[in-house]
Structure 1
Amino acid sequence: MKYRKGVFLLLLLLFITALRLSAQQNNIDINIHLRGVYESKISLLPMVGNNALRPILEKGHIKDGSVCKITIPKERLPGQFVLRFDYKEKKDGSPYPVEKYFFVSNQNLELWVHPLHISKPDSTYFQKGEIENSLFDSFMKENSLKKKNLALLRNFLIEYDNPKSKFYKLGIAEYENRRKEYNKWLSRQKSKNKEVFVSHLFSFQYVSSVAWGGDQQARIESMTEHYFDGIDFRDPLLVKTMDMRKWIDSYVNIYGAKATTIHLRDSLFTLAGKRAIEKSKQGHPIVYGWMVDYFYRGFESFDIQQGMKMLETYIADPNCLTKKKMEIQKRLDGMKNMMIGSVAPDFKIEHESGDITQFLEYYTDSKYKLVLFWSADCYHCKEEVEKLNSWYKSLKNKKTIDIFAISLDESETEIQAWNKLKKQYFGWHHIRAKGGINSAVANAYYILSVPVMVLVDTLTNEIVAFPKSIEGLQKKLVEG
């Protein structure tokens, strides 16, 4: 009964939040006045959410002196976006890219753009009376002036080596007076502009208290303990811009600076995640879920398994609106089932002759079989595959290892690129998994991204390593 009541209250909260946002939003139009170049392609990229930093709208061949209208759908609002201009200065010139970052809430915009002078306010500017970006620019200018001396004082206090000196105590008193004065000013700015979307970002500028009495390490620890003091995690608009990510990046970097070994790094990053998620847990379910997703991406990038295990509790919480629940669960399942010493999952190998062989039954004189998941559309994959191919070409290496390259390409364009590219990697076994990342073989190996390598002992079919790079693979083969 208690569980049902909790779910009901959560749904009610989300409904009210959605109702408030949708009541304020309509589609927003941006009229872009292009000048100073022959023509330009104009692309719109969201900074957060689905397809973040990928074009969601493109318009080509916009001529000098013309007006291009772009409509941002209301479900993306409010938010932070990028307008990318790939312009030609002359008719026969090559396209050159520049970008304009901006905020949008509930006001239609007029934007005059001179791509050659995209950063100059007298050449690229919004209409008179524009609210969001004007407020943000004016706030950041004043904020920079007010925080400049405060930052100098803080750095001095953190690094000072005699905390018992009178001079140091005077520095603390001056810092605390300035910090409190600054935070009061910040609070006034938030209250004064509370109806404006960008005012929700002012909280990221809050200056937390620090216990200055201990040594340098104690001061840094105090900074981490008070890092979240000025943030209201009940505000779902916190996650609508890149500022939230940058702010958490800075928090994690404090822990990273203390790491002297990989093992210590993993422990510190896990601790940072635990503390941050516990804080956000008391706030809005959207912010809570965002925090879990943020640390999942970090743990996945650095292969921090203890961090991934830490997330298991949170994805089981119905109040946590994570968008990565399935990926996290898949990684946890993979950690349990895909281990060194376990038998590699089987899959079919279709040869050019038309014959089909099972991977586990495939006969080879090589000591190892390497399963490689990749995509011809992935730049990092192609880099790693080129390194692997250069290394593989040595006669000695060909006798050491057989490569089974499984493509997760799906679209027609990707498949064409794969068919062309695979011909360069002679002697490999090339397989395309129908269904891509959701194919049976990708699911069997718990693949969430590419490239991924799994090294298998030929005689036993047991997994012996999960190399993270070609260098890691080479090191493992030397070790035996």
Structure 2
Amino acid sequence: MIDLLVIHPGAQHGIYGALGDELTALEPPTWARMVAGYVRDRGFSVQIVDAEAERMSPLQVGERVRQLDPRLVAIVVSGHQPSASTQQMVGAGAIARCIKEFPSTTRPIVMLGNHPSALPERTLREEAVDYVIDGEGPVSLVALLEILSKASAIVIGRMLNEVPGLVYRHSGTGLEPSIRRNPLAPLIEDLDRDLRGNVWDLLPMELYRAHGWQVLGAPDERQPYASIYTTLGCPYKCSFCMINTFQHTNKYRRFSPERVVHQMEALYLRYNVRTFKIADEMFILNEEHYTEICERLIASGNAHPFNIWAYARVDTVKPEILGLLRRAGFRWLALGIESGSAHVRDGANKRLRAADIVGTVRAIQDAGINVIGNFMFGLRDDTQETMRETLHLALECLPDFANFYSCMAYPGSALYDQALTEGWTLPTSWRGYSQHNDDCRPLDTTHVGAAEVLRFRDAAFRIFFNDGFYREQVLRKFGAAGIAEIDRMLRYKLKRKLLTGEIR
């Protein structure tokens, strides 16, 4: 028997709809890896099942659980970006149900991650799990394992109140069990020591691959691939974001640059990883931190073949640091531009000027770094006119790739709380929170209905990627292979029940 089986449910089970997963990245499950590392470092035996990378059905995951017979199953509901946690509940819920229904499988299941932390009591009520963890998880998991490994079934129930962050059913004296929610575990402060996540040996490293856009024009470089954190948390408070959900604070914590570079070098030397994602919510933020990482990467002598991408903000990118980033192996920066309307941006706590946005994109590109721009339609103050302004800004900026999103009120965000308070219409299933699913149902704005938002988003996507100036830029920078990748993507047409009247 092993002590803990960590399961990454992945983005299968219909999240991507018509896209399947051909165009998407397959990333090492970063938070599942760090949780597993914390537990293994404290003497417990651990294995990881990456259902996404291994393309496992819930039934196959149930069979794996039966074979391994772990003391505890932990389903980590964490997407490759924080806002992708809620739609991961589709696969997570299916896996939990299958484990519980599998013959002779009686091991307890705990669910953790951004979404469970946002809605812990609801998750416990609705999903086939025994426990939910509110908070980061590692400290809570170790405390729970210590009880499960030493106590009898009768005593376990009496000791659950000692597990920080645990949400569980308590029989008490009533006819129906009540739900109890323990105080949160303290945040982990020494990231280098406690969240190093050095369990790459538990992952199918040969299966992971980058997004197609990161290697535009060079598709053979999608593998090998890895994603890592250099910081945790974000100090900003964008209304639509739920990044800090399981921290329950806007605290910003850092791994040491020395540790970050050591990890990247180890991945390069052991697995030949050259294509990296920095999974930080905002990498270009603390200048001292990212500058030292860049300097250490350059000094290592290994940065030249690297293709690294990371998140930045228009107002944190300084022209004088771009050359350093380029020499350190950074080939892409992702900018959260969101809207072309200053009024709409301000309402989402994004106080940026259009001229600054265009100027920053140009400066990054002039430094030899590619830009992926993130744009959003359907923010609360959006109208048809402001959504057109967003599309026009995207065409004026002309980033090297673009993501077009429709605004969602993800559980854990300020927007979700406001939606509940004011009675806004929300998706009726977790599938509906997926941007590419046929059940996708974004928010209505105060001026435009959800169907209009989604229709505009899908049209804007095709207008941008078919734009002549954009395609000329792709051909010039990435060659015919880059155009072929864009055309392959455009062959897919998303199905939308909201636009056919099947959902409202």
Structure 3
Amino acid sequence: MKHTSFIVLALVFNCCIAQTTAEKYFNKIRNNTAELTAFFSQMPKGGDLHHHYSGSIYAEPLLDYAIKSNYYLNTTTMEVAKDKPNSDNNWVLFSTLQKNDELYKYKEMILRRWSVKDYNAADYPSDKLFFESFDKFWPVADGRFKEGIAELKNRAIKENVSYIETQFLPVLSNINCSQLYPLNSRLQQLAAQKNETAILQLLDSLHNVFIKMGAMDSAISFNKNVVENLHKETAVDDEKFTLRYQNFVLRFMQPIDLFKNLVLAFISADNSQLITGVNIVTPENGETSMKDYWLHMLLFKYCHSQYPSVKYSMHAGELAMGMVMPEELTRHISEAVYTAGANRIGHGVDMAYEQSAYDLLRYMARHKIPVEINLVSNEFILKVKDDQHPIMLYKKFGVPIVISSDDAGVLRTNLTAQYVLLAKRYKEISYPDIKQFVYNSIIYSFIKEPAVKAKLLQDLDLRFKKFEASLATIK
């Protein structure tokens, strides 16, 4: 017994020594970008929890596929299409461009419109470039999910990421609810009156209608024929890597369609081990997003009442001064937390402007509601960086933090780059803090299988042990 205790103490002591060595080396190099990049490239990074599938694929393989498949290119907008959309003379086959020796010129132009490559702030607004890019390349991305998942997995393994929780697709359905559209204005009127009781009663009736229209069958079919089949065919999970999915809905939709899709998303997540949760996406400062924001929070609140085991992360506070009126910066995170009951918050950039921000931060800390921090994304889209960013505010109040990449393909970045920025910009954040952020990415993941989460945490222990031991020989 004494011998066993001695071995355990020795192992703990050796781990502490290794972490101390890693911390000393980290402090020594934290002002050097190249050395930090080498350090974080090799450091285990756990999971990437704020991750959009479509925005994480790099433009180059998408473009190669479009050329190989001979898609049409709009030579003005750089959109692609499998079939010529109309008689517009701007649509040209890639084979024609190649024949006319123009392909190289358009390749460079396409990469600059499908991603932030070579971005020049004087040419075009950064947020518009970012959000407009998706529709331009989606006709290609929509046809190559197997290749896309393989790309994400291979990249993750190479940079020591062991888990991704990707916002994959809206739930596909043929349910037509156009006869219910007159209720859009009714829901919006009730929201303007802040009549929560009446809204929830109406949502209850609508939910029953959607169930009768086959929402359960549609969601189960999506799980089986899209997610589960794809996951099996790609054999994506193995000893080095694990992938799980989030469903999402689109903020710009009118209430009836958005609610229908949200019900489908919750049913889908409630009936799949692979689909871990639900999210809401598209620009938060869009006209419909702003007008219906509180109503959207009630839609989530209602769905949670019907499917209480389903978890959801929400884009909230992805706003900055100047994008919207100042008073609109005071409520989005709090409504996502208090009204919608979000389990995690994505971005949370306008926290400093929130009404009663300190109380909100204390609430998030007390209830263990993490914030997903996306430094490269926040700088490019919102122009928020350095001490304008609220990351230190979250840390000061003890809100769990996870570091994530958002849309690494469009933003031409990776998870390693987020940690480099973190280390260089926020000197109060220590190596033990960073290590905790990494563990948070597994602890606060929405993984449903306890054994899978436990295995990822054990694997993280082994990876850090190996990584920290490797630093002992560096002077």
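Figure out for me which of the structures 1, 2, 3 the number 14 belongs to, where relative contact order in percent (Cα under 8 Å, 6 or more apart) was derived from the coordinates. The structure behind it is 2. Where does the value 0.96 come from, among 1, 2, 3, when Rg/Rh (Cα atoms, Kirkwood Rh) is the thing being computed? Source structure: 2. Of the structures labelled 1, 2, 3, which one yields -14000 when helix-only ellipticity at 222 nm (-39500 (n - 2.57) for each DSSP H run of 4 or more, over all residues; to 500) is computed from its coordinates? The read-out was computed on structure 1.
Quick note: the coordinates plus some simple rules give every number you see, no bench work behind them. This structure is a prediction, so every number in the text was calculated from the model and none was measured.
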